[in-house]
1. Of the structures labelled I, II, one was used to calculate helix-only ellipticity at 222 nm (-39500 (n - 2.57) for each DSSP H run of 4 or more, over all residues; to 500), giving -19500. Name it.
2. When you work out relative contact order in percent (Cα under 8 Å, 6 or more apart) for each of the structures I, II, which one comes out largest?
3. Where does the value 0.6 come from, among I, II, when distance in nm of label points 7 Å out along Cα→Cβ at positions 34 and 66 is the thing being computed?
4. With distance in nm of label points 7 Å out along Cα→Cβ at positions 26 and 50 derived from the coordinates and found to be 1.2, which of I, II does the value describe?
5. So Rg and Dmax of the Cα atoms in Å, computed for just one structure, reads 14.9, 47; which one of I, II is that?
Structure I
Amino acid sequence: MSNPVFALNLFNIANKEEYLAYAKRSVKEVKNHSGRVISLGKYRESIAGDMSPRQVFILVEWASKEAFDSYCNDPALADLHPHRENGTRDYIWQLFDKIEDLRPIIK
């Protein structure tokens, strides 16, 4: 059995209509592929780091890496993903393994 993963999405809106076309449908499709949006955020300020700020952050928990891949590669969603690509710019999309605490990292 695979472990849950988190997908961190950071991006700027490039085309509001395109992104809305994605957002309206993606909520249902994420759920259908065993994902759930944990948090949404609007950029507030930089505290530390050298990455250019992004307007939006979304954190999605997926049941597994396979569930995430099924969402990305589902042929029935081939018309959905271009709305995200055309509606955003400066997209950062990273996966993180879910862990209960930091001990595995700092051992």
Structure II
Amino acid sequence: MEDNARKKGSAELLVLAQLEGRPRHGYEIGQEIERRSGGAVTFQIASLYPVLYRLERQGWIAGRWVEIPGQRRRRYYRLTPAGRRILRQQRRDWHEFVGALQRAAGVEHA
């Protein structure tokens, strides 16, 4: 499977997880995904924003514009209660899916 296909299938989970602790703006979400994955997963900012817009339309995240003196205006996103429920469900689903892949492929945790 190509990296792009893997990223597309996991983008919602990754974005929602970055918002679990506190609101973040888009660039920060991308940076946090890269940091937490040890550089193994990166998103071009242009591919991240469509995910954010879709999650916002679905009501899983809410965004608001924030102006900080001396900086440009940024849109900060936070999880909604529906987004928290979806995050829990996606984590369960991914856990089951990864376990099934490991069993089928004979891959063990390192």
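1. Attributed to the structure labelled II.
2. The maximum falls on structure I.
3. Structure I accounts for this read-out.
4. Of the structures listed, the value fits II.
5. Details: I: 14.9, 47; II: 15.3, 54.
That value comes from structure I.
Throughout, read-outs are computed from the coordinates displayed, never taken from laboratory work. Not measured: the values here are computed from a predicted model. Cβ atoms are built from the backbone, for glycine too; each structure is taken alone.
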